[in-house]
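Alright, structures below, take your time with them.
Every number in this text was worked out from the coordinates using simple rules, so none of it is lab data. Values in this document were obtained by computation on a predicted structure and should not be read as measured data. Cβ atoms are built from the backbone, for glycine too; each structure is taken alone.
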Structure 1
């Protein structure tokens with residue numbers, strides 16, 4: 001598999017970033033929701049010790065992905081489809097970037113406002129603040145729920161393409177090189 005994308009398939013760099021980001025986002029969401037629900041301060045701190053580095057990794061992967069697409073590689077041509085579904089797909093992908101960056105910004109805001117980082121990474125977690133008292137908690141919680149909705153829509157669309165349409169869209173973002181796909185338009189995204 002080539003490092004860069006071809007007209008019909010994502011390259012190794014894009015595929016790796018996609019799947020690392022997907023896994024990191026899922027685990028960050030899981031640890032974030034579990035930390036928010038945890039009543040035991042030690043459990044909350046332990047979950048946040050995993051959540052914060054994952055959020056930093058998601059930020060790095062998102063920035064690398066943006067730089068990759070803007071300056072180094074071109075995305076494969078979109079699969080032939082009517083315009084409304086193409087617009088929806090583009091909107092969902094753009095919203096992923098906006099929501100992920102917003103989540104990171106609100107998470108940083110929450111850490112700064114609450115001054116929680118020393119307590120999270122300290123053996124004495126008794127000083128862990130009540131995050132519900134800080135304003136960045138509202139957009140952070142809303143963003144997490146919006147991110148879940150976007151993930152559900154993204155996965156549902158991928159499954160629809162894979163199971164119903166059988167147009168091999170999923171194969172474009174996987175690690176194994178596939179034969180030339182049919183139904184790809186000439187227009188690049």
Structure 2
């Protein structure tokens with residue numbers, strides 16, 4: 001299963017990126033991972049959304065189209081979805097009702113240094129994905145609170161409970177996604 005990881009943080013050493021890499025490290029062997037953070041994707045502008053889209057947008061659309069499933073890994077910014085992640089969704093959601101997001105199995109993992117673990121962004125993002133006809137694995141919701149305490153200085157996941165949760169969630173996501181494909 002080819003998984004496209006859409007990162008909600010542009011920072012190279014972000015907890016978001018670390019969580020995505022931790023997911024890859026414990027994923028079933030049948031899963032392969034590709035990453036994008038949308039840093040080179042211009043802000044959505046319908047004037048640019050014609051037959052000749054910007055190269056970075058075309059690359060994103062190809063990544064989404066070629067993936068078997070999507071893994072959204074995101075922090076919570078001001079109680080909501082980071083702009084770069086929302087921008088990738090806005091571009092990938094076109095044309096409406098026929099976009100590469102339509103019917104693409106997805107999983108949302110949210111993290112925060114706060115104890116809430118990004119619960120608000122998880123809820124908002126799953127709602128937005130519903131509007132793009134992107135089926136989202138909902139149970140259990142996956143949030144990681146106190147993310148700054150879960151990784152060592154090298155970026156490796158040190159929290160055993162989080163590792164087990166990721167491993168179990170990805171295995172269940174894979175089975176669910178295959179039932180949709």
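Given that FRET efficiency 1/(1 + (r/R0)^6) of positions 4 and 124 (r between Cβ atoms, R0 = 35 Å, to 0.05), derived from a single structure, equals 0.10, which label among 1, 2 identifies that structure?
This figure was derived from 1.
One of 1, 2 was used to compute relative contact order in percent (Cα under 8 Å, 6 or more apart), and the result was 25. Which label is that?
2
Figure out for me which of the structures 1, 2 the number 3.3 belongs to, where distance in nm of label points 7 Å out along Cα→Cβ at positions 132 and 164 was derived from the coordinates.
The correct label is 2.
Supply the structure label, taken from 1, 2, corresponding to mean count of other Cβ atoms within 10 Å over residues 68-75 with the calculated value 25.4.
Structure 2 accounts for this read-out.
Next question. Starting from the value 9, 32, 30, 17, 10, 2: which structure in 1, 2 was P(r) over Cα pairs in 10 Å bins from 0, in percent calculated from?
This figure was derived from 1.
Determine which structure produced the value 1.7 for distance in nm of label points 7 Å out along Cα→Cβ at positions 28 and 148, calculated from the coordinates; the candidates are 1, 2.
Structure 1 accounts for this read-out.
Comparing 1, 2, where is distance in nm of label points 7 Å out along Cα→Cβ at positions 20 and 44 highest?
Answer by largest value of distance in nm of label points 7 Å out along Cα→Cβ at positions 20 and 44: 1.
For the read-out distance in nm of label points 7 Å out along Cα→Cβ at positions 52 and 108, a value of 1.5 was computed from one structure; give its label from 1, 2.
Comparing all candidates, it corresponds to 1.
A further question on this structure: Supply the structure label, taken from 1, 2, corresponding to helix-only ellipticity at 222 nm (-39500 (n - 2.57) for each DSSP H run of 4 or more, over all residues; to 500) with the calculated value -21000.
It traces back to 1.
If distance in nm of label points 7 Å out along Cα→Cβ at positions 84 and 116 computes to 2.2, which of 1, 2 did it come from?
2
Computing FRET efficiency 1/(1 + (r/R0)^6) of positions 60 and 140 (r between Cβ atoms, R0 = 25 Å, to 0.05) for each of 1, 2, which one ends up highest?
Result for FRET efficiency 1/(1 + (r/R0)^6) of positions 60 and 140 (r between Cβ atoms, R0 = 25 Å, to 0.05) over 1, 2: largest is 1.
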